[in-house]
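Scrolling down, you'll hit the structures one after another.
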Structure 1
Amino acid sequence: MHARYFTFLCLLFFSGKLLAQNSFSAAVDKLLQKQEYKNASVGISIINQSTGSSVYSLNPNRLLIPASTLKLLTSGTALEMLGADYRFKTKISYTGTISSGGTLKGNLLVVAGADPTLGSEYFQDHYFDFLKNWAKQVKAAGISNIDGNLVLDGSIYDSERVPSTWIWEDIGNYYGAGANAFSIYDNLFRITFASPRKAGQATKIINTYPKIDGLTIQNEVLSADNNSDNAYVFGGPYDFSRVIRGTIPKNRKAFTIKAAIHQPEIILAQQLLKALRAEGIFVREDIRFEPGDSQKAKLIYIQESPTLSEISEVLNHESINLFAEHFLKQLAVDKAGFGNRIDGIDLEKEFWNKKGLHTEKIYIEDGSGLSHFNAVSPAFFTSFLLYMASNKAFVSSLPVAGEGTLSRFDNSKFPGMTLQAKSGSMTRVRCYSGYLTTANNNSLVFSLMFNHFAGSHSTLITEVESLLHELYLEF
């Protein structure tokens with residue numbers, strides 16, 4: 001009697017589990033029968049976190065463009081290799097001697113630590129008036145006049161402004177700002193337009209901030225009936241001219257877009273000079289961008305960034321390309337003292353190969369996923385996520401439903417911390433990877449990757465939310 005009852009319970013359990021899997025599988029099949037997905041490249045991998053066994057897979061080893069879900073790999077690698085408490089450090093020092101009257105007979109030296117958060121809008125509490133503070137620190141060191149140069153030493157990074165595989169449409173816009181030894185203000189500037197009352201007419205640029213000396217802008221932006229920003233900034237990373245094309249909403253007194261700064265060290269130097277002058281400190285000579293004699297320099301002040309875990313949370317919540325590119329180069333800084341994208345990628349691959357993840361089967365071109373040349377499989381993501389599940393700083397950096405890149409998801413469908421994931425999107429690409437704790441308290445890792453679909457992103461977001469909710473309810 002007891003044996004028959006136990007057998008009945010087992011059959012009930014396993015039939016329920018099979019029904020759940022069949023229900024999710026049927027939902028995927030139904031979705032892929034829709035016209036907009038029939039010719040798409042789709043890969044799905046879902047793993048039971050406790051057992052490591054596959055719950056569902058569809059083309060799990062197919063290489064697909066990951067877009068911003070690649071930031072998971074970048075942030076996870078940095079947290080593993082550098083540590084959650086790692087901080088970027090910018091050093092203010094001087095060479096020479098200070099006279100009794102306060103004149104520095106030498107150079108004021110700023111040695112870059114490649115801090116991506118200097119003046120960042122995401123860390124305003126941490127960096128409120130940081131340049132003013134630097135100037136006060138210089139004054140407190142007894143310096144009232146500098147009979148020498150302001151030297152900015154950015155030798156911690158190579159000279160590459162943006163990865164070579166980023167496309168022309170991206171690199172002029174705010175999300176196309178590359179890593180720099182002296183990143184400042186998220187390496188972006190704002191352009192404010194006024195638009196006429198009627199659609200199809202020329203707009204006028206009324207302000208740019210911060211000001212960039214020597215920058216010329218050719219404005220071809222028109223007014224439009226729609227209510228969105230469809231203006232794109234075009235320009236190379238080594239020149240000071242920009243062309244802006246597209247549309248902005250009509251009848252606006254002030255409409256602001258954001259563009260990339262590819263020479264942030266110039267803005268940093270100019271604004272530091274201004275802050276020094278406000279403290280009555282004048283630099284007699286010039287601004288120089290070159291390695292300083294840091295061995296002989298006397299330290300004045302060290303500016304430390306927020307911790308890597310704090311930056312990672314912003315990176316993965318808001319999908320900040322700049323932060324991800326800094327993380328990648330910083331791997332090389334930590335290993336060899338010099339930040340280089342290619343070396344960072346090699347170190348990243350080497351690290352995960354040693355952990356048993358086969359990175360020779362994927363392609364990585366950058367840290368942020370902005371390159372269309374990146375190619376990663378869903379199975380690689382789920383293997384990576386299985387490993388990272390024990391890294392609390394990493395898991396807590398991921399947004400939950402209703403927040404960050406999951407803001408379009410209904411948090412009532414995924415209560416509390418049941419869904420923690422990162423999305424990635426670019427033209428005809430949308431991907432999601434992360435963790436899901438189901439209603440039955442099963443822990444899953446998942447990766448859903450859609451490439452070359454014909455429908456709208458908005459529709460696919462809703463479809464993916466429905467798939468994940470089906471998984472949440474039924475497994």
Structure 2
Amino acid sequence: MPRRPAALFSVVVALVAAPHAPAAPPAVTATATPASGQAPLTATLAASGDAAAYRWELGDGAEADGASVQHVYGAGLWTATVTATAPDGETAQAHVVIRSESVTLAAAAPATYGRVTLFTGSLRPAVAGVRVFLDSGGRTIAHGTTGAGGGFRVHARAGAPGAVVAHADQAVSPPFMLAVRPAVTVAFAGRETLDGKLSVVARIRPASAGTLALTVRRAGGIVKTRSGDDIVVPLDTRLPGSVVVTAAAKTAPGWTPALTRASATVAYPQLAEGASGSSVSALRARLAALGYEVPPASGSFDTALLDAVYAFQKVQGLPRTGVASPAVWAKLNHPFEPRPRYPGPADHIEVDKTRQVLYVVRGGRVRTIVPVSTAGIPGHFTPTGRFAIYRKVVGFDPSPLGTLYDPMYFTGGYAIHGNPSVPPYPASHGCIRVPMWIAPLLYAANDYGETVYVY
């Protein structure tokens with residue numbers, strides 16, 4: 001009996017003295033299948049180990065329980081965390097990363113066939129340096145690389161309308177339906193001058209995209225219409241003016257309508273001595289209508305017409321080139337029309353030394369304008385004032401300073417007379433030179449006593 005309490009004591013002591021052994025955390029690993037791919041990505045998440053329970057935080061705010069769960073991820077880079085719990089309550093965690101990719105694609109619409117079009121888009125989650133390929137009709141049409149933010153800009157030449165998709169890493173964009181209009185061109189071939197050979201050329205590319213309806217308009221309305229895919233239409237250049245051409249595409253199914261306009265101006269050409277044709281005739285007729293003395297109708301730009309051009313340039317304040325330039329044609333359409341400086345008598349002659357022209361005034365209006373050349377030699381002058389014709393000589397009349405042709409003397413030895421040289425600047429000894437072919441006309445139209453003003 002005495003030995004029993006001692007044994008009990010020793011057991012108690014043993015129990016109290018034995019250390020408490022901590023429980024080991026559960027072993028756990030996590031995997032995702034697949035771990036990356038096109039969004040929306042369906043991934044199976046699996047946890048393995050010796051845990052009694054598994055709790056998932058899926059990374060996008062969702063949660064789930066179980067050793068194996070399935071989840072659909074939108075575009076992004078997600079981290080799923082599984083918490084494993086052992087039977088004794090100990091926990092451990094494991095992580096797995098899921099990459100769910102998407103790529104977008106867009107372009108300005110409509111594009112024009114054969115022209116470069118800019119495609120833009122972005123890869124999500126963003127990664128720089130990823131190659132992007134654009135495919136259309138089963139072939140790659142262009143490629144590029146993503147930037148720091150995952151965006152890309154790729155230029156591609158537009159072909160037929162249809163779907164274009166972008167491939168970037170494991171992602172494929174939804175099809176972008178590219179609208180394309182055919183390339184419609186309108187051009188002018190030839191010379192845009194009066195009586196020039198000028199045609200309008202219109203084309204549609206590709207020819208399979210449709211046909212063209214071509215309309216040619218000039219002042220007053222439509223003058224021509226044509227249809228086809230390659231159209232060449234000769235234009236009438238017998239009259240000056242603007243030509244407006246409209247080419248509208250009647251497109252085949254799938255193509256976007258297209259329209260192009262172009263214009264040309266049929267203008268008088270630059271004419272100089274020696275030129276010929278209807279433009280010269282038009283120049284001659286316009287000068288005559290404005291009162292400038294011109295020779296009988298002729299199809300060539302001769303020295304007589306040159307005299308008239310000089311006279312016109314002098315009156316209009318243009319450079320005295322003798323060339324019918326665009327500036328001359330413009331002034332011919334909107335000219336300065338001179339008026340007599342002196343009101344009476346109603347019929348008289350005026351010589352404007354500044355402009356180097358002579359006006360024949362009839363009924364108080366300038367009826368005829370001719371070029372002259374007054375004193376330009378040092379030491380000589382042409383007198384100014386009011387005078388009257390007091391002597392006339394038919395034909396050639398010798399004088400100390402040369403032979404005068406059909407002279408009409410108005411004071412002393414000063415006369416209005418023909419001379420082979422009538423430059424567009426002062427060059428005489430004092431008389432008033434006029435071209436040889438004009439002298440007989442003035443002689444016949446102005447009698448003795450005709451008033452002559454020189455200023």
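Readers should treat all values here as calculations from the given coordinates under stated rules, not as data from a laboratory. Note that the structure is a prediction, hence the values are computed from the model and not measured. Cβ atoms are built from the backbone, for glycine too; each structure is taken alone.
On distance in nm of label points 7 Å out along Cα→Cβ at positions 70 and 342, which of the structures labelled 1, 2 is highest?
Checked 1, 2; max of distance in nm of label points 7 Å out along Cα→Cβ at positions 70 and 342 sits with 2.
Where does the value 1.68 come from, among 1, 2, when Cα Rg over 2.2 N^0.38 Å, for residues 142-309 alone is the thing being computed?
2
On relative contact order in percent (Cα under 8 Å, 6 or more apart), which of the structures labelled 1, 2 is highest?
1
When helix-only ellipticity at 222 nm (-39500 (n - 2.57) for each DSSP H run of 4 or more, over all residues; to 500) is computed for each of 1, 2, which one produces -3500?
Only one of 1, 2 returns -3500 for helix-only ellipticity at 222 nm (-39500 (n - 2.57) for each DSSP H run of 4 or more, over all residues; to 500), namely 2.
Thinking of 1, 2, which structure, once Cα Rg over 2.2 N^0.38 Å, for residues 350-413 alone is computed, gives back 1.34?
Structure 1 accounts for this read-out.
Once mean count of other Cβ atoms within 10 Å over residues 86-93 is calculated for all of 1, 2, which comes out largest?
1
With mean projected area of the Cα convex hull in nm² as the yardstick, tell me which of 1, 2 scores highest.
The maximum falls on structure 2.
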